[in-house]
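As C-alpha cells, here come the structures.
What follows is calculated from the coordinates using simple rules that are stated; it is not laboratory data. Here the structure is a predicted model, which means the values were calculated and not measured. Cβ atoms are built from the backbone, for glycine too; each structure is taken alone.
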Structure P
Amino acid sequence: MREPSLFFSKNADIQNEVIDIYMELLNIKSITAKDGNETFEVNGYLLHSKYNPNREAESLIKKEIDKNYVNVILGFGGGYLANALVKEEISNDKILFIEPITTFESFNTKQYDIVFGDNLDTIQEAIEGKLRFFSRKINVICAPNYDKIFPSLYVNVLKKVKDLQNLNIVYNNTVRDLSVTWQENSIRNMLPTYTNGSLNVLEKYYNCPVIVASGGPSLTKQLNLLKNIRKNVILIAAGSTVNTLITHNIEPDYIITIDGSEINYDSHFKDLKVKSAELMYASTSHYKIQQNFKNRQYAFLDTRENKYKEHVNNTLGIDLPNILGGGSVANFALSIARYLSTGPIALIGQDLAYTEGKTHAEGNKNLKAADTTFLTFQGAFEIEGYYGDKVMTDYSLFSMKESFEEIMKQIEDPNTIFNCTEGGLKIMNIQQKSFEHFCHQFVNRNSEVKLYNVNENKKDLAKYTSTAREEIRIYKNIILELKLAQQALEKNTLTTEFAPSVLKTLDDVDIKVAKLMKKVVMERINDPITLDVMTNYEAQGEETPEQKYQRVYEQNKELYDRLSKATEQSIQYTLDAIREAEELKGE
C-alpha cells in the first residue's frame, strides 16, 4: 500500500545533583528467580518477579502498552520488558526506556532506545526525539518498584512529559493558526528585504551596554532609571513594548518584530510615531509593518529558516543572519543584542508571569487584569519567582522561559548577560542583578552611543520583479503536476490497492514536485498540511484491505488537494508583491 510522500521547571542541574547523590547509595543484589532467571533487589525492592520475570513482564506490557503512543518506560533492569515488547511486535519508534542504574547497560540488546543514567536534559531530549509533528501522544509506564526506588526521578519524568505535551499544544496551535499568514509575510517581505538590506551589517558593530526592554508588568518601575542612561546605551524594544516606552517619552534605538498577525500591525504599529528608531524584522513579521515603517530597516531570520536564507541569497543576493529565538520576540531580542554588541546586556520587563495581577506593563495596549477568571482560562500555574517566591505563569509564557534557557546554553559570553527585571519568574542560567546595580557597574554616563549610519545605494526593483515572476512560473508548474496526481487518484478503479500505472504517476509527481518546491519557499504554509496528513490517518485497529485502501486514498487526496490550494495562495501573494514593487518604481 502506498503512503503519501511529503515535500517539505525546576533547576535541572540541582535535580540531577540530588539524584546523583541518591544513586551512590543504591544497594543492588542479584537473586535467582524460581524459574532460574536472574532478578534484582535494589534497596530492598524487587525489580522483577522472584517467580517468573518473563511472565510478569508480558502481563505488564499487555496491560500498559499503547501501540498508538510513544511509550516512555522507567526501568529496563534485566531486559524482560524489552523481550515482552519484541514478542508483541512493538516498534522501536514507539518505545523509550529510561534506566537510571547504569550497571544494567550490560543487558542492552539494542532492540529499543534506552537512556542510561538520570540526566533530565538528556531524558527530555530523547523524548522529544521520539515525538513527530508536535505530537502529545506520550504514555508513561513505570516498571515494578522504580517509583519507590527513584521517587524524585519518576515525578520529574512525569513533569517533563506534561510540560512537553502542553508546549506541543502551544506549538501545534501556532502552526495551524499562523501558517498561511507566515507564508504571505515570507513572500511579501522579500521586497523590503531587497530594498533595505540585512541585519548582518550590524554584527558586533557595538561594544557598549545594551538594554532589552520587554513588556512585562515590572518594566514600569525601571523607566525612570532608563531615562537617565538613555543616551549611554543601545535600547532595544521587544515588539509591542515600544508603545509603553513611547508613552513614557522614551524612544528606543531599535524595535524588533516577528509577529505575523494583522492584529499586531493594527494594534501596535499602524499608528506608531517614532522619530529615529529603526526596525529589525523577521521574515514572519506582518508585511504591513515593513511597508509603512519610514526609517531604516534590517532583516533577519529564525535559525530554522535555512531554506528561506538560501533562497533569498540565491535569488536576491542578500545574506540574512539566522538568529536564535523562540516563541517570543523577547527571545530574539536577547540574541540580537548579543549579535550587535560585545558589551553587557540587561533584560528589563522580562516577567514571563502575571506579576501583581497584570499581563503587561502600563502603556501596553494588551494590558489586562490577570484575575482568577483570566488565570483559570489561561491554564495558569505556580512557578518559582525572581525572588524565590511563587508567581503565576502559563504554558505560553513558560515556553518562552524554556527558550531563554536554551539560548543561554548557546550564546556567546553568557556571563555578561543579566536579568534586571526584578520581578516575574526566575529564568535559569541568567544572572540576576538589580537594574540600578547594572547601570552603576557598566554604564558610562560620559559616553554617548553613536548609532550605525551608512548611506546605501537605491536598489534596482527590476531585478526583484524578474525574480518574483520566475517564482510564479515555478508555482504554476507545481500546480500542473499536482493536477496530474489528482487525476490519477480519480482514475483508479481498484478497491483494495492502487493500480501500477497510478502508482507510477504518483511517484513521478512526488519527485518532480519535490524538485520544484526546492526553488520556492513554501515550508510555512505546508506545515499544517504535514501535521494533518501524517497524524490524522493512522490505522485504528485491524483493517480490511478495502478499509486500508480507502484510508490511504483519502490521505493522498488531502495532501494533493491542500498543496494545490497552498500553491495558488502563494501565487496570489507573489502577484501582490509585484504590484507593490511597480508602485514603488513610480514614486
Structure Q
Amino acid sequence: MVINAIDALTLKKMFLAGAKSIESKKEYINELNVFPVPDGDTGTNMTLTIMSAAKEVSQMENPTIEGLAKAISSGSLRGARGNSGVILSQLFRGFTKEIKDFNEINVTIMANAFGKAVETAYKAVMKPKEGTILTVARGGAEKAAELVTETDDLIFFGKEVINYMEEVLAHTPELLPVLKEAGVVDSGGQGLLEIVKGAYDVLLGKEVDFDTTQTVKGNTDVSINLDTLNAADIKFGYCTEFLIILEKEFNQDTEHEFKGYLESIGDSLVVVSDDDIVKVHVHTNDPGLAIQRALTYGSLSKIKIDNMREEHNERLIKDAEKIAVKQAEEEKQAKVSTPAKTSKKEVGFISVSIGEGINDIFKGLGVDYIIAGGQTMNPSTEDMLNAIEQVNAETIFIFPNNSNIILAAQQAKDLTEDKKIVVIPSRTIPQGITSIINYVHDKSVEENEKRMTEEMKKVKSGQVTYAVRDTNIDGKEIKQGNIMGLDDKTILSVGSDISDTTFDLIKGLVDEDSELISLYYGADITEETAGELAETIMKEYPEMDVEVHFGGQPIYYYVLSVE
C-alpha cells in the first residue's frame, strides 16, 4: 500500500488516534519519571494537553486542514499543563503553522511541518536540554528532512521516522545521566513517540477508537465511560478480568476460537497472549462461562469481577457529592480569589498555591487571585488566562511557584495582549513568598522584577513527601513508600520517619550564613507534631530563628525554606 497525500478527514483521524494512543499509555509514561514524587507526571500532563485539543477536533464534522490546524494549535496551547505539555503544544503550534494553507499533506509538507514544529518548540524553551522530548522531536524532523528526496510514500516515510525516533529515544539515557542512573528513557520523548505511532496506525488502516470520552488504561485494561449510561442500558453487567497460565498449546487458531466464544457471551473484549500467559478482559452477564472456558487452557490467576451496574450507581452518588463539593469550593474561591470589578489598579498579583494555610499567607501578602494547583495537578495555560482576566490591573505579576508551571505561565503571558504580564520564575512556594515580600510599591515594574527575582534566589527550599515508585537517584536506593526530603534539584534525605527525614533535609540545607528556617506543615501533620519538630531544630540551631506555619497542603508533609 502506498499513500502519497492525506486529506483533512484523515488528518483528523490521525490526530485523534495519536491522542488516544498517549492516553492509553499515560500511566506507563508516568512510571518513566525519574523522580518518584506524587506529582502531575509527564504522561498525565501530555494527555491532558492533547485531549484539550482533541475535544475541539472531534466536534468538527466537515473539517478542513486550516480549521484543524486552528483547533489543534489553540486547544493544545490553552490546555497545556506542565513543561512537557507546553513543549507538546509548541510542537503542535509549529506543525500546524506549516500545514494550514494546504488542502492535502504530502511527504514534503509533512517534513517541513516536522521541522517547523521543532524550531518553534526549541524557541519556546529558554535553556533547551538534550535527552528530552526536544531531542526526540528533532531526531524525527531530521530524519523527515532526509526522506524528502527518497520517497513520496507517507507509509514508508512514517515508518522510517518512527524507527529513527525510537533510536533517538533509546539514546536519551546517554545524554542525561539521571536517566541512565534510573535505567529509563525520557518520559516526554516516549509520550511524543506514542502520539506519532498512534497517528501512523491510521495510515496503516488499523481500526482505532476515536471516542475521546472513553478512557483506556495501559495496554490491556479497558474501562468504559459509565457516566453517559443508565444502569439499565449496560447490556453486559460484569467486567471480568483474569490471567490464564497456559498448560496447553495456545496458537492463533485456538486464540481465534476462544475470542469467538467470548464474543458470543459478551463484549468489550481484549485477549492478549504471550508465550505462556493470556490476559483476558470481557464484559459479560455470566463470568462463570468465561472462566470455565478459560480453565480448559490452563490455570487462572488475578481474577477480578466487578458489577458495572453497581459501580455506575455508586459513581452517580460520588459524582453528585463531588459536584456539591466543587460548587462549594468554587463559591469559596470566588469569595477569596476574585477581585471586585472596581477601577483598574496599576499592579496586581496572581499566585499558584497548594493548601488552605498557604492560600491565606498569599492573600495576606496582597495576592489578588490564587490558582489552586502545584505538584499534584499542574494548572493549564487556560487556568492562567482565566486568572489574568479576573485581575483588573494594568500590570500583573504571576508567581508559578513550581518549576513545572513556569512555561505555562510564560505561554499565558504570550497570549495576553491587553495587559502587561510579568512572570517571576519562582520554582517553589517559599520562593514565591519571598518574592512578594520584596515587592516595593514606589519602584518601577522593571526594578521590582529584578529585585524580586534576585531575592528569591537566596532562598533554599525543601519539600518532604513519599516515594510512589522504586528508583535509584544520586546513589540513593529508594523504595516505594519511603519518606523523601527534596531540595530544588535532587533528593537529599531518605528515611521511614517523617520528622527524622525532614530534620535530615534541613541539615543538608543549612550553612554558616543561614538565619531563618520556615516550616509549612501539611494537611497530614498536626500542629503538635510540627511544634515538636521545631523544638528539635531550635536545639540543633539555637542561633537561628524557626517559624512554623500551617500550610494545609496535601501530599507534601512539609514545605520549608532556609534563608
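Structural remarks
- Largest in volume of the Cα convex hull per residue in Å³ among the labelled structures P, Q is structure Q.
- In this comparison of P, Q, the computed figure 2.8 for distance in nm of label points 7 Å out along Cα→Cβ at positions 128 and 368 is attributed to P.
- Distance in nm of label points 7 Å out along Cα→Cβ at positions 136 and 408 from the coordinates reads 2.8; which among P, Q: P
- FRET efficiency 1/(1 + (r/R0)^6) of positions 176 and 392 (r between Cβ atoms, R0 = 41 Å, to 0.05) - highest-scoring structure of P, Q: P
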